[in-house]
Structure formats: C-alpha cells, structure tokens
Structure I
Amino acid sequence: MHQRGTSVLIAEKPVVEQPPPSLPDFEILEEIGRGGMGIVYRAKKRDDGQIVAVKVIRKDRLQHEEAVKRFRREAQAAARLSHPNIVTVFDSDQTGDTHYLVMEFVAGITLERHVEQTGPLAIPQACDIIRQTALGLQHAWEQGLVHRDIKPSNLMVNFSSAGAAAVKLLDMGVARVLQLSGQAVGDSLSTLTHSGSVIGTADYVAPEQLEDPHGADIRADLYSLGCTFYFLLTGQVPFPGGSLLSKLDKQRWHEPLALTTLRGDVPPAVARVVQRLMAKRPADRFQTPGELADALNVLAKNDYRDPPTPPIEFKELRRLIGHGDAIGAARFTPDGRHIASGAKDGTLVYWNADTGQIQYRLPNQPQEIRCLAFAPSGDQIATASGLTIRFYDVRGQEIRRFTGHSGTVRCLAFSPDGKRLITGGDDKSIRLWEVASGREVQRFGRHTGAVTALCYVGDAYHMASAGKDQTIRVWDLKSGLEIELIQTSAGNVLDLAAAADGKRLASAHFDTVLRIWDLPAAKRVIECRGHKQMPSALAFTSDGRRLLSAGQDQTVRLWDTVTGAELACATFHTAGVNTLSVSADGTRVVTGGSDKTLVIAAAPKA
C-alpha cells in the first residue's frame, strides 16, 4: 500500500505489520493504516464493545512536555467538531509514554486509493464529493480550525449500493497537532516541513503555505481542495513528475495543464471552479468553503453547466460629437465630472461629462495629440503633440512646455502624488520630469524600439514601460535601475495598465491577445483572447477583478482577470477604438475612435 504525507485511516490490510500496543480500555483488532504521524488500529472498547479507530502517535512526535500539552489542547479542539463529513475525535489519552487518539471508525477507502484503482470519477460524483468536503471544512473553520493538509488520502469515501458517495474528512485538527509538535516529519519527501512544522504535501500545498505556514488561513485548504478536485477529475496531480523543488516552484508560479485538455467532457463551469480554487492569490479564490459549496449546489441544479444569468452589457449613455478627425486620447477628470480628449487634427476639447456640452476647445496644436493625462489633483492636463509636452490648467490656459525628446512622444503619465511626469516615445527613451520646474530629472534608455506605453505601478517609485522591441520593463525610479524584464515575443506592445495593488500588469499586443502578468514573479498568468484586430487601450477596474479593452476591431470588451473569460462586448464605434478611460468610481467608461466620436457608457456590473 503506497501512501503520501501524513497518516491516513483506511479499512485495508497494511503491507507491514508490527506488534500493537497494549491499551487497558481497548482490544486492538488490526492495523488499518499508517503514515508520518503514527499507526491507526481498528479496536473494540472493552466496556461496551463499540468499534473505534485508535491512532497511536509516534513517540518522536511528542518528546517534550510542551508538545504534549499542545497535543492535548488541539485534540480537545478537534473533539468539539461534530459534522457528518468529518471523522469524529472522541478522546485523547495516554498509557505510559504512548499517546493516542480515539476516533470514529469509518469502513471505506481513501479517495487516493479509489482513483488509483478505478480511474477518474464521474463529473457529478467528483463535484458532490468536493461539496461535502467543503461543508465539513466550513464547520471546522467556524470552530477556528484549519486543516493545512487536504489531499485525496485524507478523504475517506463510502459508496452506497446506488453509487452515492459519503465523504469523511480525516485528521481534522491532527494536521494542526503535527505543526505544533515542533518535531520533524519523517521520511516522506512528499510531506513538507518548515522549522520543524508540517506545512502540507507537495502535490497539494498552497503557495502561501510555503512562505508562511502558520499564517495560512482557510483559503489554503481551498487551494489544496482544488488540487484534489483536479486529481479526482483527471486521475493525476496538477503537476506530475519532477523533483520536489520543481513541484514547489510550479505550485507557486505555474498553471497546470487545462482540465479540458486532459478530459474533454469536463464542463467549462466546473473547470472554472477548479481554476478559481487553484488561483495563486488567496484573494482570487473562493473565500470560504461555504461559498464553494453554494457554487457547486447551483451547478448541480443546472446539470453542471453555467447557470442562466442576466446578460452583462455596456449601456450607452451619451455620444459626443465635436472633433474633426480621429480621436487618439480621452480621459475622465479625477472627480469624473469632465472629460478631456485629443485628436489627430491637434485639437484638445474639454467636455462636461454629465451634459455632453463642450466647455472649451483649444487652438489646434501643430501635430496630432497622441496622449494626455490629468494630474491627480485634477487641476492640470498634460498633452503630447510631436516632440512637445504641454501643460494646461482646467480653464484651458497653457502653463508651461517641456521639450527634450528627439522623436514623437507616444505616452505619458503623472506620478500618484502629481509631482513627476514620465514620458516615452520614438527616440526609445523614457524621461522623468519634475512638474513644478519642468526640469528633466532622469532618463532611461534600455528599450531598443519606440516606447509605446507607460504607467506607474503601485506607488510613485515604480513604473512599467513597453515598446516596439516586444519587451515590458519595470523600473525603480529611486535607483534608476531596471528591476524586471519581460520578453513577450508577441509583437509590439500597444498599451499597459497596472492594477491598483501594483501586483498585476496587463498588456495589449500586436497579436491581438491581452496578457495579465504577475509582477512579483514576472510570469504571465492569464491570456484574454477575443479581439479580431489589434487592441489599442486597457484599463483595470478599481478592484482589479475586471479589465476593459478597446481595439481596432471597433469593439470595447470586459474581461474577468481571474479566468480570462470575456464578460461583455460592445460596438459603439464604426471605426477602430483608440482610447478608453474609466471614471474613478468605476461606473462609467469613455471611449474614443477613428470615427471622430466619443461615447460615454455605463460600465457593466458583473
């Protein structure tokens, strides 16, 4: 019998037997399982003949008095649990130097063993098993317990004659006992330790458990349950083969092979549940086991297909006509009450966003306005036309000009504090300016092609840039050093947008694909596919859960940043859409296109 990780409770004969302990209150009948923590026996209580399971803890686990106290404390906590999907712990006791737990005896087979013997489970059966497990975890979480070692070998299943599966979660609280014992784990490379504590099993461990095992919460159990779900549906772990270090690296940074690639009959709705459970960021997962159980209940009612939902749609609110040529840039003011737009004919127009009325129109600049931005305070507008950067107040009065680029300026952005401006262009350089004085503070020159997009990332001291050299670069503005280089190999990078938390960056590419990057790991995590021609502009919603894009295929699209799924698509324009901006409150989006039109729309709610 092959086992992984901590001890399991299974009603099967072991490969290796050893003399059972002598316990005054129990008659030991047979050994039924063993693992890293100890040995499990089927036993009979001498006073009433009840059949129970007795788990004898290995002596090296509880060598110190403090470890024994913790063991008893945690065993008592586990004994408070009473749920049909959790194996009940009746008591903990000691005979001499032998410590043991008395538990409910479950006749059945672990899910690991069952899948090894019969292969992947039917879709409804796998979903129901995960639902039952989630209900047990929800109960434990409500009592303040987190398992930290969820895996198929810790789930016992008993099948009725009709094929229905009853699930029992093993070692609830026992995994915690191991962590608090301060002892080494044992021989198994599949069970992980950190400072003498068990932190999970390599094939199922959550990324955050590897960094802070004691800080991991119930969402780590949900990640492990997602890996278990994957195993039940495919018959293999998410990252099979490779060394222990390779597995851990993949758990932290890589995505497993898509479920639907391994098994074509898995409904997309089920695959998305597994994908969400296995999201690298805890915030992107289900937040409680109860939430997961509810989602699986809804899927079951809809035969595991997507439940019918009202369509997510953009709603056009207002159409603004006033430019004489293609619109290249448009932005809401920080308070969302006004919009500034610039066009190919060099005009800058300032609009009332509520009425659609033009507040003023500035005389044509010599060349087209490719980009513009509002200062965070909302009292200044920066525009780029040709080689020149111009600053205006909100009344339309020019304040100052910056010059220095030797090629057309294509992108600019204010720092979050409004004190600095970054600009980039065809001369392959990025320049950092002091807004108050117009002084060039710093210059960055690592790009080998025109710089096409810039944005601040997280704070005033980090920025991201992209260009025609097919690279994305992240910079530390304090040191002036490039701290991350991403080679995209997907054609020119056409725009960038950073999520508010500074951890994710979205990029639009010549190959029509949008990519969302995990910046701490410099890894591509999500691809969004749907545009038929080049995407031109990007913007995250304030919560980072949605991404908006505009493209030369005349569409504006909304994406789920966790799954990459397209949520909505609108065709407001009769020509390519060149720019978009989202109001600070997230309720409206403005788009501008080559049809000389601005459209204000209600942002879809999803």
Structure II
Amino acid sequence: MKSSIATVSISGSLPEKLEAIAEVGFEGVEIFENDLLTGPDSPRAIRQICADLGLDICLFQPFRDFEGLPEPPRTLAFDRAKRKFELMNELGTDLILICSNVSAQSIGGFDRAASDLRELGEVARHFDVRVGYEALAWGRFVNDHRDAWEIVRRADHEGVGLILDSYHTLARGIDPDTIRGIPGDRIFFVQLADAPSLQMDLLYLSRHFRNMPAQGDLPLTEFLRAVLATGYSGYLSLEVFNDQFRGTPPRSIALDGKRSITLLVDAALRAEPLLAPAKPLPPRVPVHGVSFVEFSSSPGESAELADQFRAMGFANTARHRSKKVDLFTQGDIRLVLNTEDRGLTFSNFLTHGTSAYAIGLEVDDAGAALDRAVALGAQVFDQQVPRGQLHIPAIRGVGGSLIYLLDRKSELATVWDTEFTRTKAPDAGAALEHIDHIAQTMKYNELLTWILYYSSIFDTVKSPMVDVSDPGGLVRSQVIENSSGILRLTFNGTENDRTFAGRFVRETFGSGIQHIALASSDIFRTAKALASAGFEPLRVSPNYYADVQARFGLGDEQTGFLREHALLYDRDTSGEFFQLFGRAGSNGFFFEIVERKGYRGYGAVNAPFRVAAQQRAATPPAAS
C-alpha cells in the first residue's frame, strides 16, 4: 500500500518538509492548509515541487465547521468551500478533508448533515474534487466514526466518502472492529497516529502529544487490521501533531514516520489471516545475549579505564592479533578496550573522548537481522576488513555508535579465537556474571526516535515512561527489554544540560552510552571484593539509609552493611533489588552493579538519590 504523511507532522518550511518526505520514501503527502498559506510559494509552485519530487498530493486539509449550520453561516461555509476547491485545482489534488463541526452555531441531526454533504458533493463535482468527512473526537454532535459513516451513507453521493483517523477512534475507546462493516470503496482516506496513555482532554492530547505508530499506547495494529478487512486499498497517511517533533530536523521525523508505517503495515497484514503480506519483513530479531561492549580510548587515557576494569574483578585475558585492542572478561561479560589511532574508533575518541561506542548482540542469524534493520531504514556500517579478520555486520545506533550482530551458526561464532590471542587465564573475579542493562542518554527530542528504532528491529517490549528527578531538572526514562531479560536497554532523555544526564550529552558532544549495569550473583561478596580491590563507590546521602530502613523494615545489621558498602535497595511484590554505583568519570560515564532476586524493575525509586550524589560529586566545592 502507498504511504503518505501530513506536512503538519514535521518541522521546517513547506519545501523543506516536502524534500524530507520524498527523501525517505513516502509516495504521497497531505498538504496542511497553514503550511501552504503561511509560505511564499503559490499553490502551483508547490504542485510543481511535489511533481519534481515524485510526490502525489493526496489530500488537502482541514476544512472546518461546515455541516449543520443555520443561515447565514451556512451560505458562507459553501462560499468558503468553493474557494478551497479552486485552490485545490491549482494545487493539483482532488480530495479535501471536512472535519465534523465543533462550532457553537452548529445544529445537530444526521439528515441535516447528510443533506449539506450531498449538496457540497454536487458543488465539488464541478471542480473535479471529492469530499472526505471525518469525525473529530471532540466534535460537537459527531465524534464517532460510526456516526460519520451513517451521515456519509445517507448523503449517498459518489463524491462524498468517509475519512478515518486512528486517533479519533482509539482515543475515545471505540472498538476498531466496528470499521469492518464499512464498504472499503466508501472510505476515501485513512490517517494514522498513536498517542501515549495520558489522562487529559482529547483535543489537547491530540494537538500536542500524538506519536508515530508504535511510539504510543493505542492499538494501531487492530485498527489497521479492521481497515484492511474492508477492502480499502488507498493511501495510509500519518497525521501527527507533536510539540517535540516541531523542534526536530524534518528528515529525522520523516524517517521515523516511514519506519513506523512500514512496521505497522507488516504487523497488521501478518495478523489478518486473509491478508498475508506479499513481501513480509524479516521477523523481529530475538537477542540471546550482549556479546561485548567496546570502548574507544587513547593509550594515555586507557590505563585509567583498564584500572577500573581490574578494580571490578576483570582480567585482561586476550589481545587482538593485529590491532591495539585488549579484551577484559569476567563471567559472560566481555569489555573490549580499543586504542587504535585510525578508523572509526579513533574518530569516535577524537569526538567523544574515552567512551563506550559499540555493543555486540548475539542473534539467531546475523544476516537476517541485518536485512530487517535495512528494511526499516537503519544505516549500515561497513568498512574494509583486513585479511585474517571477520566481517561482522553492523548498524548505527544512538549518537553514531555501532551495534554489531553476531550469531553461532556462522564463522562469527569464532571471532574471539580467530582475531584474539589469549594472554592469561581469567582471575577469580568479583561474582559478576553478565550485562544486566545498558543505559543510553540523549536529548529529549531524540528519545522517541531511538525507542522506535531499537524496538522495531529487535524482539522487545517497552515499559511505561517514567520521570527521574534531578536537581537540575527532570529526565524522561523508558526501557525496552526482551521477555527473557537478556537484553535490557534504557533510554534517558534530557531537556537541558543542568541535569547530570545533560552534562553527559554536553561533555561527550552528543548522545551515547552513559552507564553499563553488570549483574552480580552475590552483591555482598561483590561489594567486599570491590572494596578490597580499591573500587570507589558512589556515596549517597546518609539520610537515604534511615529512610530505606523505615520503608522496608530492615534490620540494623543489614542496613549497616548497605551503608558501609554504599549499596542501594528496593523491593516489590516480585522480589529484591540491590544496586552499587561506581563514581562517574569526568565525562559522566559510570558503571552500576546490580543483583536481582526476582525483581524486574530498575530501581527507579533510588534514581533521585543516585543522581543527587552524582551531581554533588561532579560539582567542584565552593572556594572559601
């Protein structure tokens, strides 16, 4: 099916929007009236721009407050419509969106509304245009697509049809299966938008917080399944009003839109038994483990990071056969330290300083995983591989980082033996077993983009978004994880650089991995081992421990151990959770060590204490 997007969905001037829309592969565009009227280009000029870009102008919108008016407003509404039809002829589009009336002057009644639309259809016929009628969720008398369809049915005019918008149906809790009884040829256009589950006025939610499909909480797949079951075969178009998107580069949001609609169509076709996709996407990628995390550094700075690894019980067990790359291991954890002075690693170091810039994920089939990523618009990273080294498929991640894809069914399974020479046996370690989760920090306006990106490629689910209180402001945080908990990625969006997360984005010149959580099988043993090895923990306020003891009824001995070893604690109905944070480096990167005893969360209740302590540690003491 052909895809479209409304110009109101992205930022920029109208020509800039059109260029971005065409560049990412949309076939059509809805022209939002204000975008046209506020710009200097004539309708004919915009028509030519779209033609040159290969874009079909498939809808002009919106036309408000038309049906059910008394005189004289009724005559004025018809006069307005005629002028818009003339404009549409210049613009080169044949469909206009009439949204249900919200005016206090309007008069209810299906027959009255149907009569007005029938008469408008006759007027539109003379201009070779068609009329699509849509129920707004906040319409005065018509706020349900079932009522809008009944009015269209009674109008009984070939040039008058129904326009469906997922937001107006789903935000009101209307069962999308009620669409299945509408003839597909009477549906002129379908608009798609998601939204978060927020309790607020539907108009305000619609105007400020709509999302791309899969970025919110509405059942878009069920909606589209119902639409496709009618036989509808026209455009599927995104109409998304979002304040955040208006401050984001247009190509980025357009690419999100194209990715989301590709994902949604594939999911709907797979779920509807009679509508198997002609060319389905490769399935979402199951992840069986985080194979490694790679750090870029310089010979001068790498010693400090290597010392930190050793203080956490890691041993330098292997060295690359031809590169300045060392492998540190413990349990199933691999930390790769790369000090090459050329290539992407060196470029990353020059831009971001010492940082975690790549992760390796173990999947079923690296080639199939790459195919899905490419189909959803991921940028492939490729470089010439010297003889004797393996070509590992990779895509770009947050902040230009890399996601390597490995599997056990190909030669990729031999990478550690093929490319590395063992230097020593691993030490006893500190009871660290695997990577629990990886936290990536970014500007807030990137948050929805990256959550959509990762969750569309990998087989994961997302948790509700939460606010983390920081002395410098709020940080929005959301998690995606797979059912086994093997892959857990947290995404933290900051709106200013006064937060600890914001400082990280500022100091490292962009988004990236800010912290890595390592799972311990025995946090008490780990804490003692780390203390003996010289590991410096982050110390939270002493007030924390009195509070946590009171909240959970902990004994004095257990509370004393938590305080002595700087451990944080949480408990819910699923189990217990222990956290130990390392001190952050000058760029804001830090390690976390956790132990889970049935607990599935991330210690959100402890985040304000951790962040406040990090802010204090990062702030130089005032001069006396």
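Okay, here's what the table says:
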| quantity | calculated |
| --- | --- |
| Which entry (I, II) yields the derived value -10500 for helix-only ellipticity at 222 nm (-39500 (n - 2.57) for each DSSP H run of 4 or more, over all residues; to 500) | II |
| Highest-scoring label, criterion being Rg/Rh (Cα atoms, Kirkwood Rh), for residues 28-315 alone, among I, II | II |
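All of the numbers you see were taken from the coordinates with simple rules; none came from a lab. Here the structure is a predicted model, which is why all the values come from computation and not from measurement.
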